[in-house]
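Following this line, the structures themselves.
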Structure P
Amino acid sequence: MKESPENAAPESYLEVSDTTLLIENPVVSVLMLAYNHGPYLAQAIEGVLTQQTDTPIELLIGEDCSPDNTREIALRYQHEHPQIIRVFVGDKNVGPSLNHRRILLAARGEFHAYLDGDDYWLPGKLARQVEYLRKNPSCAAVYTNALAVDQDGNNIGIFNDVGNERFDLGALLRRGNFLNNSSVVYRAASHNALPRISVPAIDYRGHLLLARTGFLAQISEPLTIYRVGSIGSMIALDNNRVRQLYWEAIMSVPRELITDRDLAYGIADFLRRVIFRMLRLRHFSLLREWAPKAFAASPYGAIRTGLLVASSVIRIAYKELIGRVRKDAQGRPIKVLYRR
């Protein structure tokens, strides 16, 4: 067990690992945040361990003072797999941003991958993505699609309706977030683009930051399993906070890197999401809260931006309607969590 370096992070924490047994040159550092993930963590870790037959890896687990048995599970796996697993623990809960920061700074791999402790991977995932990054040196990060399941592992649908595609910063801003964070693999050289600060941030901000260093890509095959509404999910527990952080992610993009069109379409997509949420919950105050702020920030002004919002609402509503016609093998509609 070793203490954190003085210049690494402001909070006190310990790393539980055996430096005499750890793999020397991991190709991929897997960064896993674990908080209150006791029911799911073993499956997440096992999914990572299946990847080592294809790619030398290390797994860094940031355990953030969970009230359940998450830490116990993480330490048990570290004891059983000391050549691969490093566990980072502190004496107080620091939240996902600082938890991510401390394991990010300790990662040693040529590539970094991210995985929430309540999601998991299918075999062969990392090998596919490492191969893609090596064949495409201009690619900053590669994602995969994901299968969505409920807390008990029952199939819900698919994460997005995007195939094998590439996206630049402008494209990602115009259509909003549709990428699965637990599927990402990116170059270690790009990690300085990610927020190494203590302010809260959501995954969309990380995607936008990575897109400043190269194009982003998605593999259409769902090689990640994404658990919807699990214990501790910010989306489930504090959707208002997620909305605020989403807006801050849009506003964080330097204006010199994007066009007026990129920003205006991004703001319109944000308002479309607000409208859908408002209709779902019947909280009409959401639009009154966000419309003035969005129209004021848009370079297109209120009327033109309003037309973009209407177009976005119609486009996604039409996709949802068509999606209800498509059925799976059991004759059930195929649910898509995020449409582009």
Structure Q
Amino acid sequence: MEQFCRMFPDADIFTLFHFEGSVSPTIEEHSIRTSFLQRFPFAKKHYRNYLPLFPMAIESFKLEDYDLIVSSSHCVAKGVLFNPEAVHITYCFTPMRYIWDRRYDYFGNSGKVRGTFIPFVLHYLRMWDVTSASRVSHFIAISEYVRRRIRAFYCRDATVIYPPVDCDRFQPSDSVEDYYLLVSAFAPYKKLDQAILAFNKLGRRLLVVGNGQEERKLKSISRENIEFMGWVSEEKLADLYAKCRALIFPGVEDFGLVPVEVQAAGRPVIAYGKGGVLESVIPFKDRNAPGTGMFFRKQTPLAIIEAVEAFERVEGYFSSEVIRENAMRFDAKEFVETFKRFIDGIVGQG
């Protein structure tokens, strides 16, 4: 969003919610217009409860006077209504996972009351999601993985432009310390419990950055070699990246910024081999082609243990310079240049 604001300094921003001070000055210096949901009770803390009203809210914006609309969409932003002569480009983070293929991960333990009406709400949202996809002039996906999801759920093709990472924030260190790193929100689908169980058996030091709904559970199953640090400052995180032996990445992400950030700091990734990480991490082949990380093929403690032990046998072959060079493919400057070329091509056609 910050990169979009820099590319379009005079653009207006329309969003379902905005709470002053919650985003960077780069964004907040723009004209920001919110939906009627902004005035609903407890909107700041419990906005997710208004999900069934999101489609109506996004359609309430008046965009008839705009010739170019760029929507940054992980939920309903792509569903705006506008002048049919305008061009609408959607930068799609993913079709809503919680209404499509991961609905059971999010709502599987909803209880009897919520579990009764949730299927009806999800059915309605899926119908709206598919219908509103037809309003988009051009889809841009954040990865090939998301491009396939767009094709599967919307029957639309998309151009892939990877998300921007501020690689200048991260630099390799002259020294590496004896710990592995896990950086994530504590959500069930992240599979952090599998990594913790693996490191319980390995006995290696594991630093865990983040928090979330599974914090109590994860701490309860952890042994003394695992340290929970909460969320840390950007400076501290950059230092943790640069000095870790490797990042552990056990979940499936549509792209995954964390693996790119740690590579920008020159450190390798040990990840579950599915999702966007397959596009950002180059797998180890042999000592002459060590790549930037290693994959494990099952989300189990045993698979993670085997991957860590395999990594340690070849750890010395990884090059921080090569790893960082790979990360630079996703630098913010590359994003801006690629996105501008895409916009110029669309405008040129019209």
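Of the structures labelled P, Q, one was used to calculate semi-axes √(5λ) of the Cα gyration tensor in Å, giving 34, 22, 20. Name it.
On the way: P: 34, 22, 20; Q: 36, 25, 19.
Of the structures listed, the value fits P.
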Highest-scoring label, criterion being distance in nm of label points 7 Å out along Cα→Cβ at positions 186 and 226, among P, Q: P
Per FRET efficiency 1/(1 + (r/R0)^6) of positions 98 and 258 (r between Cβ atoms, R0 = 35 Å, to 0.05), the highest-valued of structures P, Q: Q
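Of the structures labelled P, Q, one was used to calculate FRET efficiency 1/(1 + (r/R0)^6) of positions 122 and 322 (r between Cβ atoms, R0 = 41 Å, to 0.05), giving 0.40. Name it.
Values: P: 0.90; Q: 0.40.
The correct label is Q.
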Comparison of P, Q - label where Kirkwood radius over Cα pairs in Å, for residues 82-217 alone is highest: Q
Comparison of P, Q by relative contact order in percent (Cα under 8 Å, 6 or more apart) - largest value held by: P
Test item: mean count of other Cβ atoms within 10 Å over residues 34-41 calculated as 23.9, pick one of P, Q: P
Source structure (of P, Q) for volume of the Cα convex hull per residue in Å³, for residues 42-153 alone, computed value 124: P
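Laboratory data are not the source of any read-out in this text; all were calculated from the coordinates shown. As the structure is a prediction and not an experimental result, all values here were calculated from the model. Cβ atoms are built from the backbone, for glycine too; each structure is taken alone.
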